[in-house]
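Got some structures for you, see below.
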Structure 1
Amino acid sequence: MKTGDLVKPKKGKRIGIITDVFGDLDPDNPWIRVRWTAPYEGSEWCKMSGLELAQTPITD
């Protein structure tokens, strides 16, 4: 995961964008700052293990 990726939590139905990655303490499971955009705006630090990349439909 990197800055700008669209993510969602493994539990819940929010969606957000990664704004920062802090991997100094545990490079295999870094802290990731997410700017949540839906259903409510806000930001939060999350562990990478609790997030997954959001799937976006491919359209032609």
Structure 2
Amino acid sequence: MTEKINIQEVLVVEGKDDTANLRRFYNVDTYETRGSAITEEDLERINRLNDLRGVIVLTDPDY
């Protein structure tokens, strides 16, 4: 198997399936929002993570 790529930033995703799929290929930490709606608490945590490590937000279309 190919060695996994390390990602320094925290990836913001919707749920546990997104996390599981990403971890198949990358050594990565994720923050799960548990759906498309983001609370004020989520925003505060994401902002703090951004200050500490940087964040990458991954989205997908909801039909």
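Numerical summary
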{"item": "Source structure (of 1, 2) for relative contact order in percent (Cα under 8 Å, 6 or more apart), computed value 42", "result": "2"}
{"item": "Label whose coordinates, when helix-only ellipticity at 222 nm (-39500 (n - 2.57) for each DSSP H run of 4 or more, over all residues; to 500) is calculated, return 0 (choices 1, 2)", "result": "1"}
{"item": "Which of 1, 2 leads on mean count of other Cβ atoms within 10 Å over residues 22-29, largest value", "result": "2"}
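Values quoted throughout were computed directly from the atomic coordinates according to the rules given, and no laboratory measurement underlies them. Remember, predicted model here, so these are calculated numbers, not experimental data. Cβ atoms are built from the backbone, for glycine too; each structure is taken alone.
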